[in-house]
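What follows is a group of structures, each given as structure tokens.
Taken together, the values in this text are just the output of simple stated rules run on the coordinates, not laboratory data. Remember, predicted model here, so these are calculated numbers, not experimental data. Cβ atoms are built from the backbone, for glycine too; each structure is taken alone.
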Structure P
Amino acid sequence: MTTTFMSVPTQRHTKSRKRKRRATKKTSSPTLTICPKCKRPVLPHRACSFCGTYQGKEVLKIRLKKSERKARAKEEKERKKDEKKSKNIKKDEKEEIKK
């Protein structure tokens with residue numbers, strides 16, 4: 001009958017040797033980019049968890065509180081009105097140039 005034994009270290013590892021070995025296993029903090037729409041930090045190549053945009057397009061629908069939804073809807077309405085006004089002004093300028 002043969003018996004096998006587990007190997008046992010012959011000498012104790014010093015604190016410095018142990019710490020040198022563990023020094024290479026340090027984790028780094030994640031690289032963050034800034035969302036162009038809401039200006040919050042976001043992991044690169046991922047959709048923003050706050051506003052739901054990725055590369056300038058809305059790809060996620062984020063569920064908001066009722067008060068926040070109303071505020072966003074109001075902002076969206078105002079933005080659309082401003083866009084219409086700017087388009088009308090541009091049309092008027094083009095007509096004046098043609099005259």
Structure Q
Amino acid sequence: MFHEEGLKLAFKILGLPPYLLKSFYIIIERGEVTIKELAEHLGVSIRTVYNHISKLMSHGLLTRKPVEKDGRLVYVYSPVSMDEIKNMVKARVQEVFESG
């Protein structure tokens with residue numbers, strides 16, 4: 001299970017802006033989402049959600065897989081495990097201590 005305060009701290013340590021947390025929480029709650037589904041849930045544009053997803057993907061917080069929905073091939077995005085997030089945070093903290 002994901003811990004809200006732990007995720008807030010992880011996002012800070014990983015250098016992610018807090019506004020991405022809301023998108024990430026929704027993905028956690030739903031297990032997997034498409035960009036369109038997340039945009040509809042948040043009430044924002046697909047472009048905004050695409051930017052959020054891109055940032056979360058680039059930090060390794062999401063996985064992506066192609067699936068068929070309504071006769072079309074789309075990507076669904078899922079969160080990585082809390083253990084993976086903990087490992088990312090540990091690595092980042094270690095990197096900071098070793099660099100300075």
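One table, with the values for the structure above:
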item: At a computed -18500 (helix-only ellipticity at 222 nm (-39500 (n - 2.57) for each DSSP H run of 4 or more, over all residues; to 500)), which of P, Q; result: Q
item: Answer label among P, Q for the case where Rg and Dmax of the Cα atoms in Å, calculated from the coordinates, equals 30.4, 110; result: P
item: Comparison of P, Q - label where mean count of other Cβ atoms within 10 Å over residues 27-34 is highest; result: Q
item: If relative contact order in percent (Cα under 8 Å, 6 or more apart) is computed and equals 10, the structure in P, Q; result: P
